[in-house]
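Dropping the structures in below, format is structure tokens.
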Structure 1
């Protein structure tokens, strides 16, 4: 499979007021890759994802997606993009089918196509029986499954996932991991932002570690491992971000209750 450059980021900077949260990010992302985008809280992961999805339009630098400038072709780019956030914001008075019909209509899909895809996707999550129940009655995990299904309805070529496994049960987590691997084999590009090191390590073709708004590591796990000799991604993450005293912090936390 011939890989093409899907995302090109040059000197990306972002300020919130006087606070700079992204400091000159430079990345090229190819088709058919699963990118694991990791970093501590506040490192700039979600900000990067929201900028690339066109949800934040004030930034410095240049971004090209599918060979088109993000600033001037936002709507055109969004047609080929799927976005799965950590906290699913859904219309709770609707059923999953009604919600996905709404999403499908916005995406320009025929109603019959939307209904067929919605049934197939929800069936994979063993939620076909819940298609006509009100979302207001759903647990966090069930809502996340609806969000995942609705984001994939239009068969996007580029999928952004920001902590997509939040609230999912163990079987669903395994299923989503397998699904991502299959999507990448079909040439889809997955930009996966998460704190779950074991998942990122297992599914990612390439791992990008960001800390304080800067990329501090970029490569496959094997490539990064050769440079560091860390046993796993969690230890690599801990060492590179400078947080190596977790044991001491945990002990201090427990001692606080004994005072």
Structure 2
């Protein structure tokens, strides 16, 4: 099954971001992808964190979700919408949610980001919890390739990457492919992005697909990019460093089974 991470450099204008996302989806579909995954905050990187409150949507309602459903149906793709802001429990917060759409246009899974980013090195300051409400529940979902083969997705977002216990929970539920749509800062991405992603693949003997925001945004923020696909042995199969683009790769059931049979670490877990 061919899959694609869609790297973006989202700006302030939601409509422009959706147009960029649609173009990348079309490119991926033309290359044979059946599953495409957008980055975190694909629909908007605002001038202020509170801008998310302006274009948040109720679940299953709103123009961003309508766009995603229509694109999935028209292009006959499985679409994972990196994240978009959904209504939370109060008016001062949103849920940072990843939605999975089937080629029918139906939303078949939703994951609300559990771990909220906080970082302060004296120059850059981020406190995601100021505007985002944390999710509570790990989520897996099954997708079906045109060949009839079923793949189980384990959903996660960005800062979740630093918490291996989440991926163990996804693995325990049978995840074959771990998704990590992200907007890693350039500072933290340069230091930790690839090594953490490869570790999650190796630990769980699973594929990892990680689409990122990758460039300098209108709000001045610089994101790391380096969207990639990693195989269950921890080898990078495809990568794009910066700028919008399609990172295309292929899932192989034979490769997954080979790795898990030659090193059956998942059967040796004690804790």
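Brief remarks follow.
- Source structure (of 1, 2) for helix-only ellipticity at 222 nm (-39500 (n - 2.57) for each DSSP H run of 4 or more, over all residues; to 500), computed value -12000: 1
- Answer label among 1, 2 for the case where mean count of other Cβ atoms within 10 Å over residues 132-139, calculated from the coordinates, equals 16.6: 2
- Distance in nm of label points 7 Å out along Cα→Cβ at positions 68 and 84 derived as 0.6 - corresponding label from 1, 2: 2
- Taking Kirkwood radius over Cα pairs in Å as the criterion, the top-ranked structure out of 1, 2 is 1, with the highest value.
- Per relative contact order in percent (Cα under 8 Å, 6 or more apart), the highest-valued of structures 1, 2: 1
Quick note: the coordinates plus some simple rules give every number you see, no bench work behind them. Model, not experiment: these values are computed from the prediction. Cβ atoms are built from the backbone, for glycine too; each structure is taken alone.
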